[in-house]
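Below are structures written as structure tokens.
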Structure 1
Amino acid sequence: MGATLGTARLTRGIQRARAILLWPQAVGPDIARLTRPRSQQGSTLFVEVRDSATAHHLSMQRHHFLKALNALLGEGSAPLSEIRFSVGTVREQPAPVTPPPLPAPDRARARQLAQGVSDDLKPAVLRAAEAITRARKWREEQGWRPCPVCGEASSEQPCRACTLTLADPNVKRAARALLRAPERLDSMREVLGNSGVSAARFLALEQLSGQLDLLALECVRSGHDHGYRDFLEQQAQVYLALLLRRPRSALRRSDRAALPEAPRSVLSAGPG
């Protein structure tokens, strides 16, 4: 990159642009709001301010700004030797608004989003997670409900992103496979990703819910025929395995409380 820039005679321009871009970082947000770096000629940086009093005050402090700027520019760049302040048109930027601290439950949600991140990236990731949590909280306060697929607050049910994922042929095929083998849910994550797995699970549960209601009705009509009841029991186990994210072998009788009302009532009544 250095050779390319040198050949194109752009290196000096890039260095001048760096000094201008680094100005806010060197002087801090308060002074950056009152100033506007205009250009660099040689080793002199020209900065505009709103009035002569501000120009005079900052000129007295310019040695501090020079030291900070040169430190940021590094040894590979030509150092600045002077900063000249002049009166120009500078619109003062509003001071950044510090949002109020998140309540404890929301801070916990944000920390959960930042789990598994290396220590050097954790502060930045945690700030991003808090911003996501604030946005989610705002949407919830507007009356948006959690998407039944991904759980994010949305005005549409399912949310727009999940609606597109639900229409994916690969997701639909995965949902059909889960109807036969719910234990494959986690292994599908490598192919479909988290959003695809959630969508496939949602489709499978939706189809199973309808089947369970029909089977429960047939059980009642047939006088609790053992064939219908056994099939209802099998499908109920598939449903609970997907709903609770547990293998069928780990299901307990008490887990039936999570079934839809009709199949739950039929299975709780016992045979006959």
Structure 2
Amino acid sequence: MRALQSGFDSLEKVTVSQEQCTIHHLLTHTAGIPDYFDEEVMHDFEELWRETPMYQIRNLKDFLPLFQHRPMKFDVGARFGYNNAGYILLGLIVEAVTQQGFAEYVQENIFNKVGMSRSGYFEFDALPTNTAQGYVDFSDGTWKTNIYSLPAKGGSDGGAFVTVNDMVKFWEALVTHQLLSTTTTERMLTAHTRVDNDGNFYGYGVWIAKTGDDIVKYHVMGYDPGVSFHSAYYPRKSIKAVVCSNRSSGAYDVMKYIDNEIL
């Protein structure tokens, strides 16, 4: 995988094996590249840190040894396969193009621009005051924090700290074209890839639920040990919903109830 070893020659293409993998493939989880946490076969995120200490993962390049020498999962463009590593590569492309760290770029061009004043890419050992800690619960009723379960600092595949109100600001800015041009926003929110046969599709970084030809929901989600998150925008009614939980599965049931009420 030459591109992972020598950097990116251009914004348009990344060489993976002998095929041409575009940014479109990375954005839609159709690149087929190896993943550092393959959700199709792996279930315990904490397994990653048995050989690689989580406190060493603070920059995007720190993720590369976790996947860069593994074989391809499938041919480029063959199918949808959720891939965390693809978004690490996208973040590295952002860094190469902007000459900024990914977290700093997002802070300046999204969080600050939208007014998401209580959100950011924070490090576990330097959290701001009033930041909720994540908790992992066990079947015997005991608990522990997730400080040893996740990278010391999140990357471009997830790991930002947000609040409910800040996510509402994000949706409002996105759908009113304050962040991206109208054309680029439409491309982002287009159902590029079918995920299953139940009306679920994927755009650029966003899940899309359809009934027939009608889009009924755009949504993003995140699950890690000690944290779960769901947020959605329902275009028919211009409703925005955000559920943040500092438990591994706390957000799902609440979001399911909201879906049933709105849809």
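Starting from the value 0.00: which structure in 1, 2 was FRET efficiency 1/(1 + (r/R0)^6) of positions 67 and 251 (r between Cβ atoms, R0 = 35 Å, to 0.05) calculated from? Of the options listed, only 1 reproduces it. By the measure FRET efficiency 1/(1 + (r/R0)^6) of positions 147 and 187 (r between Cβ atoms, R0 = 35 Å, to 0.05), tell me the structure among 1, 2 with the highest figure. Result for FRET efficiency 1/(1 + (r/R0)^6) of positions 147 and 187 (r between Cβ atoms, R0 = 35 Å, to 0.05) over 1, 2: largest is 1. Work out which structure the value 5.0 belongs to, where mean projected area of the Cα convex hull in nm², for residues 163-234 alone was derived from one of 1, 2. It was calculated from structure 1. Largest in distance in nm of label points 7 Å out along Cα→Cβ at positions 75 and 131 among the labelled structures 1, 2 is structure 2. Where does the value -18500 come from, among 1, 2, when helix-only ellipticity at 222 nm (-39500 (n - 2.57) for each DSSP H run of 4 or more, over all residues; to 500) is the thing being computed? Structure of origin is 1.
Work out the source of 10 here, i.e. which of 1, 2 gives that when relative contact order in percent (Cα under 8 Å, 6 or more apart) is computed. Going label by label, the one that fits is 1. Can you say which of 1, 2 returns 1.18 when Rg/Rh (Cα atoms, Kirkwood Rh), for residues 83-194 alone is computed? This value belongs to structure 1. Structures 1, 2 were shown, and mean count of other Cβ atoms within 10 Å over residues 171-178 at 15.4 was computed from 2. Sorting 1, 2 by Rg/Rh (Cα atoms, Kirkwood Rh) from high to low puts 1 first, with the largest value.
Only the coordinates and a few stated rules stand behind these numbers; no lab work does. Given the structure is predicted, the values throughout are model-derived calculations rather than measurements. Cβ atoms are built from the backbone, for glycine too; each structure is taken alone.
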